[in-house]
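All of the numbers you see were taken from the coordinates with simple rules; none came from a lab. On a predicted model such as this, the values are computed, not experimentally measured, just so you know. Cβ atoms are built from the backbone, for glycine too; each structure is taken alone.
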Structure I
Amino acid sequence: MTKQISFSKYEQKVLPNFRQKIGAAESTEDVKKFFVYTIQELFESIFAEKIDFEYEDIELTPGKEPYYLLSKQLVSSNEFKSAWNDSDLPRLLSRLAETAVNRYKHLKKGPEKTDSKIRM
C-alpha cells in the first residue's frame, strides 16, 4: 500500500480568503482571476520555491470538468508530478474549482444584476 500525502492544511490556510474573494467577485473574469491566484498561493506554500508558478500555468475551465487546466510545463515537472500522484492535491484543486465554477455560473446567469450593483 502506498502512502498518500495530505495537503489539506495548506488548503485550510487559503480557503477563508478564497471564499471571501469568490463571494465578492462581481464578474466571471474576477472568479477566474481569484481562482488562479488562490491556486498559485496554494502551490507556492506546498512547493516552497521548488517550482516557479506563472499565472498562465493554471486556468479555470467552467465548461469542462475537472473545471481546471494545468499547463504541460507544470504537469511535466518531476517535483509536481510526484506530489500530484501521491497526494490529495487533485481533490483539493477539484473542490476549489467546483466552488469557483458555482460562483461563475451564478454570475453568468444574471449579469444584469451584477451590472446594476456596480452602477449604484
Structure II
Amino acid sequence: MSNEFGQYLRKRREELLKGSPDFTVRKVAGRLGIQPSYVSKVERCEVPPPSEATILRWAEELGEDPDVLLALAGKVSAELRDVIVKRPKVFAQLLRELKDAPDHALLRVVREVRDGKW
C-alpha cells in the first residue's frame, strides 16, 4: 500500500475544503461515484490505491496531475504503458540513464525532443 498516495489525497482535499465546503469526504465521494467510507480508508492508507480509472477521476476532482497521482499509487497510465511497450528496450535504457539526472537536465531533454532539436 502506498501511504504517500492516501496522505497526498487527504492533504489536497483538506486544502480545497478550506476554500469550499464542496470538498468534504461525503461530497467528494458522491462526485467520484464511490462510498465515503472508501474515500476515508484510501486517505488513511487502510486500503490499496484504487483503479486507474478512479485515480483519473480523483485527479480531475482535486485539480491534480493524473500522472503524479498514478505514480504516487505505484501505477503507470495505460497511455504511457502503451508507449513503453512499443519500444521497451529503448525506454528501459532511457529511464535507467536518466534516473539520477537532475530535474533541469531532464527538462532540457524534454524540450529538445519536443522542439525537434536532435
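So mean projected area of the Cα convex hull in nm², computed for just one structure, reads 9.1; which one of I, II is that?
Working: I: 8.1; II: 9.1.
The read-out comes from structure II.
Assign the value 15.2, calculated as mean count of other Cβ atoms within 10 Å over residues 14-21, to the correct structure from I, II.
Numbers: I: 15.2; II: 10.9.
Only structure I yields this read-out.
Can you tell which of I, II yields 3.7 when distance in nm of label points 7 Å out along Cα→Cβ at positions 6 and 102 is derived from it? Don't skip to the answer; put the middle values down first.
On the way: I: 2.2; II: 3.7.
Structure of origin is II.
State the single structure among I, II that was used to calculate percent of Cα pairs over 17 Å apart, for residues 30-69 alone, giving 30.
Answer by label: I.
Quick check for you: by relative contact order in percent (Cα under 8 Å, 6 or more apart), which of I, II is greatest?
I
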